[in-house]
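Enquirer: Heads up, there are several structures right after this.
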Structure P
Amino acid sequence: MIYTCTLNPAIDLFIETEYLKPEIVNRTNSYDIQPNGKGVNVSFILKHLGVDNTALGIGGGFTSDFIEESLRNKGIKTDFTHIDGISRINVFTRVVDTDTEYKQVNNGPEVNEEKVKDFLEKISELKKDDKLVVSGSFSKGVPADIIIKIAKMAQKQQFDLVIDTSYPDVVETIGYHPYLLKPNDEELLSWFDDEENNNIPTLISHSKELIEKGAKNILLSLGSKGALLINQDTVLFGNAPKIKVVNTACSGDTMLGTFLAGIEQGLNAEDNLKRSIAAASSTAASSGLTDFKDVDELMKQIDIKKMEG
């Protein structure tokens, strides 16, 4: 079973308006309310592609109720740890006349130590054939080094750990052999204090260093440039198709969910990377998660190349 984990879930409010001016009432063209959080999105993508999964998380209030109900309505099992307080609401505003996007992301509620322990108790029940996907930011009170504790548990319990979070503590998990890391280029470079050298050879070099130290696979998203897949045996690069960007907020989650589904479905690495990039681009070109209707067409624009590394 694949378990996703969202330690700071959210409701996302997407707004489109013709203009955004101060001190007046700005009338909107449209709005959409969506359950969100990186692990939540991965769960939706997996289920859309026919892969059953269970969504774990820490949340509270009517917002968490809405998120969990939305997951269950799609046939996804949930097992959240519930806290006092209200899970956050984020606002993403697209302004038509300037073709700009504003992202207002809030902090989550405070989580006490007892609830963190309750959450870790759920992780202690995972077994050898399970996968755990830890995605996104952590609520206040959830220490960043929880990812190291989870990595130790993964090694001991022999489940596969997938990590998509930007905390530098991720580097400390490498010795416990995580199954997959999914940083973007900026996150990877920050782990090496090398933000000025954002180029493909440097990104491959840093990724290979993480592989040599213990990570099994790295899926590296490059935004409009595409993505890299790096492991002990190969380095693959795929370009991104040309799209009109509407909302980039969930494209990385789409890439990861699609890639994990491809592993479960037995796709080879090249086809899996191509479909994952296309799905991520489809999400970036829409107001929410992709419905996959245009993914086959987008795949035609993508070439997968083996790189030196």
Structure Q
Amino acid sequence: MPSEDTVLIMGYFDGVHEGHQKVINRGVKLAKEKGLRSVLLTFDRSPREVYQHEKNYQYLSTVARKAELVEKLDVDYLYVMEFSLEFSRLTPEEFVNQYMVQMRAQYVVAGFDYTYGKRDIANMENLPKYAKNRFEVITIPEQMYDGQKIGSSSIKELITSDKVDLANKVLGYKYQNQGVVIHGLQRGRTLGYPTANIRTSSNQVKPSIGVYVTRIEVNDEWYEAMTSVGYNVTFKEDTGVTIEANLFDFDEDIYDKPVRVEWLKYLRGEVKFNGADELIEQLHLDKENTLKYFQEHK
């Protein structure tokens, strides 16, 4: 627990999008103004996995990625709590006493829809009642983008429906998947477009099927690339959905290496071609369009 008085920033913050950043920035600014420590308290999984028993829940950010994004916002301390069944059974009073008060909060900053138990009683409107004047409550209102509420669910929908470039605007940064390079079928090599086959954890939100302009980070270096998310329909291989990246100006063995894929622009959907020649022709065009994107976004 903190040894100094704090501004406590509360939220699940999946994706740390523009709306979340407003909450976090307010808490950090307030802490600096008041000479306090900014502390962000979040959880290791979505409460929906515990309360609603949702299976195969998809995340915009792993815990490690969330920590990285939070660090960029100048938060002093990040606490990640295990959201266990036992934890989920705390009453609002218990949660306030055991966490907000114990974390030495002088101020608690959260979004308008933050809850700490059942939504109808453990909401921001009722928090001052549980606070009992031990800390001040600051509620950040709903944030909008283009007339729509900025929310993790709506961003997931953009990413999974060919609109990753719009998702990036709402996130305030370029969306990423983290994974490792595995052995694939190596068909790309025979077509003149060798690809790195990337496996990500199953609970990361992945873009919809199609071909994308991307950047790939490997060995701490970023490379321009075009990347497909697809089923290998042209050659009828039963590989399931794969992420395959063709890195430009790159020729190294990177099997088993950790990589990041930064998704920049959706180029086209997956097409079934009448053989290798048609596919190669399309790959040439994809590369041209990808290079043009990088030329225009220098």
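We did not get these values from a lab; they are worked out from the coordinates using the rules stated. As the structure is a computational prediction, the values presented were derived from the model and not from experiment. Cβ atoms are built from the backbone, for glycine too; each structure is taken alone.
Enquirer: Taking Cα extents along the principal axes in Å, for residues 118-157 alone from the coordinates of each of P, Q, which one would give 39, 20, 13?
Expert: Answer by label: Q.
Enquirer: If Cα extents along the principal axes in Å computes to 56, 48, 38, which of P, Q did it come from?
Expert: P
Enquirer: With mean count of other Cβ atoms within 10 Å over residues 54-61 coming out at 14.8, pick the structure among P, Q it was computed from.
Expert: It was calculated from structure Q.
Enquirer: With mean count of other Cβ atoms within 10 Å over residues 142-149 derived from the coordinates and found to be 11.6, which of P, Q does the value describe?
Expert: Computing mean count of other Cβ atoms within 10 Å over residues 142-149 on every structure in P, Q gives 11.6 only for Q.
Enquirer: helix-only ellipticity at 222 nm (-39500 (n - 2.57) for each DSSP H run of 4 or more, over all residues; to 500) computed as -8000: which structure among P, Q?
Expert: That value comes from structure Q.
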